[in-house]
1. Suppose relative contact order in percent (Cα under 8 Å, 6 or more apart) works out to 23; of 1, 2, which structure was it derived from?
2. The value 0 for helix-only ellipticity at 222 nm (-39500 (n - 2.57) for each DSSP H run of 4 or more, over all residues; to 500) was derived from one model only; which of 1, 2 is it?
3. Give the label, chosen from 1, 2, of the structure having the highest value of FRET efficiency 1/(1 + (r/R0)^6) of positions 18 and 66 (r between Cβ atoms, R0 = 30 Å, to 0.05).
4. Compute mean count of other Cβ atoms within 10 Å over residues 50-57 for each of 1, 2 and report the one that scores greatest.
5. So Cα Rg over 2.2 N^0.38 Å, computed for just one structure, reads 1.43; which one of 1, 2 is that?
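Each value in this text was obtained by applying a stated rule to the coordinates, not by laboratory testing. Please read these numbers as outputs of a predicted model, since none were measured by experiment. Cβ atoms are built from the backbone, for glycine too; each structure is taken alone.
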Structure 1
Amino acid sequence: MYAIIQTGGKQYRVAEGDVVLVEKLEAAEGDVVEFDRVLTVVKDGAVLVGKPVLEAVKVTGKVMAQGKGKKILVFKYKAKSNYRKRQGHRQPFTKVVIEKINA
């Protein structure tokens, strides 16, 4: 059984026991989070598809850690005008282990 959830503007395919890195959530380490925007659930070959979300289905998970991703470089450049700007960015994330799919 797996589900497709939406959080932080992205969609994730999750099953019970999976560890996913989602966009930063305002939750402390050890907190239980609930994803209520469930788009699809596949259970024993039966596919439930929401229009756009499934109302009665929720996915619960536990926050393992908060962190930052690898650094990427943002480089802006304009030709013939001696304009160069280099900037770094580390995207924050939340590490969540999926505990239960209530379908």
Structure 2
Amino acid sequence: MSERSNWNALRDETLASPEARAAYDAARIRFELGAAVRERREAMGMTQAQLGQAAGLLQPAVARFEAGGTMPTLPLLERLAVALGMRLHVGFEPLDRAS
């Protein structure tokens, strides 16, 4: 068996654990939120410091958020959305349609 299939088997076995799956899903959410904020910030030509100032954060907090290092609260997401000229939308979708 190749290293790749060994790795895939190990990953699948690990993610079969409910605790590991929950941690993986939380990390994915943090990463996706951070990537979306970074993408919008860069599209607007803003620096992390400028976004931080507009949202009431320090630059290191913006950097941590964009890297997926923190799970934000809804009020923080709202502040970031406003600072990025956007409206926060939170919703639910069926699991079979989720990415």
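1. Traced to structure 2.
2. Clearly, the read-out refers to 1.
3. Largest value of FRET efficiency 1/(1 + (r/R0)^6) of positions 18 and 66 (r between Cβ atoms, R0 = 30 Å, to 0.05): 1.
4. The structure with the largest value is 2.
5. Numbers: 1: 1.43; 2: 1.33.
Derived from 1, not from the others.
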